[in-house]
Structure P
Amino acid sequence: MAKETLIASGTGRRKTAVAYVKLVKGDGKWLVNKTALEAYIPSEALRDYLKQPIGIAGYDLASVDVVAFAKGGGVSGQAGAIRHGLARALCAADANLRAALKKAGCLTRDSRMKERKKPGQPGARKRFQFSKR
């Protein structure tokens, strides 16, 4: 990819992960942090999950490369962030896809985060052992 011709871009988030996804003219390659998708996300289930917006949209990716930059969180959080960013990029490329992607829940940010540790406790919900005497 010498000269990238940007089609659309989107930012996705899940847990503490953030992903910037770009749709660029190309020949159907997937790159995540300058690495092939299969090498970066080894789980086939997670790869299918992050490709879900494309299946719903019925978008032809034979002439488009997907370039994503993900940071923060773990593999699962980054996969969810890439999915969210990809759905937003597809909406930016074609506004008619918005209704289908929204109905499938691809445009909804998964807001579940790790609960913070409270003061005077060993964890978020865990309490110290009760001692009567």
Structure Q
Amino acid sequence: MKILVGVKGFEISLIHSTKYFEKNDEIPHGHTYFVETYVEGEVNERGFIIDLRRLEKIVREVLDKYDRKIFVPEDFDEKTVPEMMRGSLVKISGNATIENIAYIIAREIYEKIRGEIKSLRLKIIEGSRYIVEIELP
């Protein structure tokens, strides 16, 4: 039997700059992201897969780390960003797409609970239209 439990209702805002799309996408721009996280596992002796309050706390901690940050490719020229905002830059390997941002967030959550679960599924919705869903491992 496959059982998934999860937490949702998280919202973060961040800025990203992407390459290889329309020229305007290379200009840092922001979105609101809505996040849902589910885990699959075996029900333990206490009757649950994971304490959902603990999962909620972990998800919130990871999201808070990235809320109001600026995701850019690692070769992004920092000089194009005002000095006061440079501490908010998160340089990532590859392009700063919703797929790569979702992977970074999912991986960090997964690493905190991997010994307790079979898999983690993260859904991130950019604005009201674009959705990425990632499953780890």
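Points worth noting:
- Ranking P, Q by relative contact order in percent (Cα under 8 Å, 6 or more apart), the structure that comes out highest: P
- Value 1.2, calculated as distance in nm of label points 7 Å out along Cα→Cβ at positions 59 and 91, assigned to which of P, Q: P
- Comparison of P, Q - label where distance in nm of label points 7 Å out along Cα→Cβ at positions 83 and 123 is highest: Q
- Computed 1.5 for distance in nm of label points 7 Å out along Cα→Cβ at positions 19 and 99 - originating structure among P, Q: Q
- Answer label among P, Q for the case where Rg/Rh (Cα atoms, Kirkwood Rh), calculated from the coordinates, equals 1.15: P
- Comparison of P, Q by mean count of other Cβ atoms within 10 Å over residues 35-42 - largest value held by: Q
Each value in this text was obtained by applying a stated rule to the coordinates, not by laboratory testing. These numbers come from a predicted model, not from an experiment. Cβ atoms are built from the backbone, for glycine too; each structure is taken alone.
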